[in-house]
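Every number here is computed from the coordinates shown, using simple stated rules; none is lab data. Note that the structure is predicted; figures quoted are calculated from it, not measured. Cβ atoms are built from the backbone, for glycine too; each structure is taken alone.
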Structure P
């Protein structure tokens with residue numbers, strides 16, 4: 001596929017390295033007044049620059065909480081620093097997907113990698129937060145959308161914010177690992193706080209960075225940490241994740257060109273993976289995040305059903 005246009009490129013993050021909680025690239029600001037602890041997390045994947053822009057916006061503009069506590073973190077900085085414009089999708093990760101290893105099995109396990117070391121360092125940061133906004137972007141140019149476990153607290157928060165209007169709800173988790181927003185108590189049905197991923201649009205577009213900043217400010221305002229104008233939420237389009245297909249063969253192919261949010265009739269062929277046919281599981285089956293370049297062992301496509 002052709003190389004995308006770069007409207008947003010990496011900037012030097014070394015001025016943010018010295019955090020104040022004993023973890024590099026993590027900054028915490030306490031208001032001294034009662035209120036929730038909100039974590040804004042960027043760069044879970046190294047080439048998803050919109051989160052970097054949003055987190056840097058908070059730090060550059062000295063945004064401080066009126067109540068509660070604000071923590072701002074840059075997660076996979078080593079992957080971010082490996083960015084090569086000739087291979088812009090390779091810096092998503094170095095060894096492991098940092099957004100699939102937030103289980104005790106991985107964090108307490110014997111394996112070692114750059115991402116596992118970083119997740120272990122960030123473990124206390126994530127666990128301390130009452131509410132989490134994990135900022136992401138997509139390889140394809142699609143409308144922004146929320147991703148979250150199917151807990152009422154998450155749905156209520158996402159529906160209270162003005163954007164995005166599209167929601168991908170996970171009744172049974174990601175199915176291919178444990179994401180950051182389901183670490184520890186955040187993965188429990190009776191957990192105390194909301195934790196959402198926002199997918200802001202294509203990795204390198206300015207519009208994605210603009211969306212990330214706007215969602216971040218609205219997220220913080222919702223919990224009273226800052227003042228920010230309120231906007232009426234748009235009517236939500238919600239989809240439930242039915243199946244996450246992980247690529248098994250190098251010859252994985254979609255039946256037709258897709259970028260995401262295409263709709264298939266029940267039984268219609270979506271893709272082939274070796275001898276396996278991936279077909280629509282229901283009428284109106286809608287796909288999310290189709291892989292741009294299939295890699296064995298990574299997610300190929302998410303199959304969802306529309307919710308009323």
Structure Q
């Protein structure tokens with residue numbers, strides 16, 4: 001087993017972040033029991049990485065993100081978690097990288113934090129929630145941020161969060177169970193159909209959880225695209241092949257077959273989702289990938305990640 005996996009879907013928390021989120025109404029993050037809030041510790045992360053053969057993990061803040069309704073507070077929290085993540089990268093430069101948080105939908109604050117993250121902290125990319133207070137990735141209100149990310153050829157790691165309408169649609173279950181997969185689809189579909197994916201081709205987008213339900217919806221979305229706009233232009237399937245997809249979640253042979261029908265094999269990446277996915281479960285899911293992802297998947301996803309991250313860093 002090669003000891004060199006690159007984990008693009010690894011999270012961290014700080015005590016300040018957790019207490020701020022709880023005080024802002026997120027004691028049960030996305031409907032999960034309060035006990036599921038993970039207290040991340042670097043030694044635990046490194047121990048898991050050594051056990052699973054992960055050479056490097058890209059740290060990011062997961063849902064519910066950093067914006068809880070107040071722009072000034074979100075700017076402070078984004079700066080706090082980004083500084084904390086950068087400190088871990090500086091202490092362990094061969095083991096960690098950072099996808100920095102932005103206080104979206106605050107555009108002005110996000111542009112300032114984007115500059116700080118790349119130019120001062122040396123971040124490898126940014127993490128964006130699937131929606132920010134109901135604003136999705138392809139929304140025109142995001143154009144200034146997308147333009148700057150495009151200029152920098154930035155890596156953008158999308159992460160699902162609760163939809164603004166979750167009280168109506170979540171059926172009383174924790175939103176990560178199924179709603180996260182649909183909110184990921186909402187933001188990717190809007191990004192493609194709004195034309196943003198073509199207007200900002202320099203942005204390198206990582207879609208989590210094997211694309212969720214996106215591979216199953218691609219043909220249907222393309223059918224509606226042609227019904228509404230005619231046969232011209234790039235197909236949805238062609239545009240999806242420019243995206244990167246991590247394999248975090250619940251891998252199966254069926255899921256891999258559907259994903260590989262729309263994704264470029266050179267754009268598949270590994271993700272553990274630790275610590276929101278507990279260590280023991282992360283190990284079992286990795287074993288599942290060994291069964292269904294095909295020979296050589298570890299080396300291939302590692303090479304894919306190294307090319308992606310090297311290109312993003314050199315452009316920034």
Structure R
């Protein structure tokens with residue numbers, strides 16, 4: 001196991017993926033959670049990832065030697081180098097990740113000796129500010145702190161940290177074992193040394209570093225993705241099309257493997273709701289943002305929060 005320590009704050013859809021991928025890549029990894037209830041919600045996500053990684057390996061094993069085999073980028077193995085022995089090694093890494101990934105309710109313990117601390121909490125700014133202020137009191141001097149926030153700039157929270165030069169963003173896409181990018185974005189006080197180290201950390205967990213040259217809400221990926229998803233939600237919330245036909249139009253018209261509502265189920269409807277709710281216009285029920293927020297809340301209230309819940313816009317049971 002790598003002697004470097006990683007802690008991820010938050011065990012949601014992406015937090016659990018970041019932690020599992022870090023553990024899979026050999027890092028001593030902990031997920032910090034705020035309550036026993038959070039553990040109860042996070043453990044099934046970890047169990048699911050364990051099964052997914054093993055399923056991916058089994059699929060590779062069944063297709064070994066066949067042309068056109070596709071290896072998930074997060075596995076860090078090229079298709080031409082894949083062997084039965086290499087698959088066994090990958091399986092051992094999955095088993096080790098699942099066995100050694102730790103869950104902690106102690107913020108102090110989670111920060112002790114930590115090299116990389118990644119915040120992946122809900123997109124609620126007041127809660128993030130409070131978290132960073134508490135974290136700053138227990139951080140080691142050499143820890144690099146990263147945010148995986150999809151919508152907030154790292155500069156939004158830099159005043160909450162006494163070493164802002166060691167704070168920046170590392171943003172992941174969903175299904176990170178396949179969509180293996182890590183968008184690295186600093187702020188005006190981020191040191192070049194910290195930026196470069198995070199680029200290397202992204203490589204170490206088999207991500208492709210995407211360098212964002214200056215602060216931009218949404219980085220590169222979400223600057224393109226969020227308007228696309230908002231357009232689809234506008235069509236549904238205003239009764240212009242149903243989710244299946246909106247997805248069908250996009251997939252058949254562009255050749256994309258996924259439609260916007262399939263993507264939203266992967267992202268998680270709670271995350272989508274938090275993003276649209278940060279728009280002041282969402283308070284007006286007659287605005288497009290208000291209609292989208294109301295639509296998402298109805299699904300969330302029914303427990304249909306996306307693929308991890310077994311149902312969102314689509315059923316996965």
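If mean count of other Cβ atoms within 10 Å over residues 11-18 is calculated from each of P, Q, R, which structure is the one that comes out at 17.6? Of the structures listed, the value fits Q.
Can you spot which of P, Q, R the value 2.9 was calculated from, given it is distance in nm of label points 7 Å out along Cα→Cβ at positions 227 and 259?
Working: P: 4.0; Q: 2.9; R: 2.3.
Of the options listed, only Q reproduces it.
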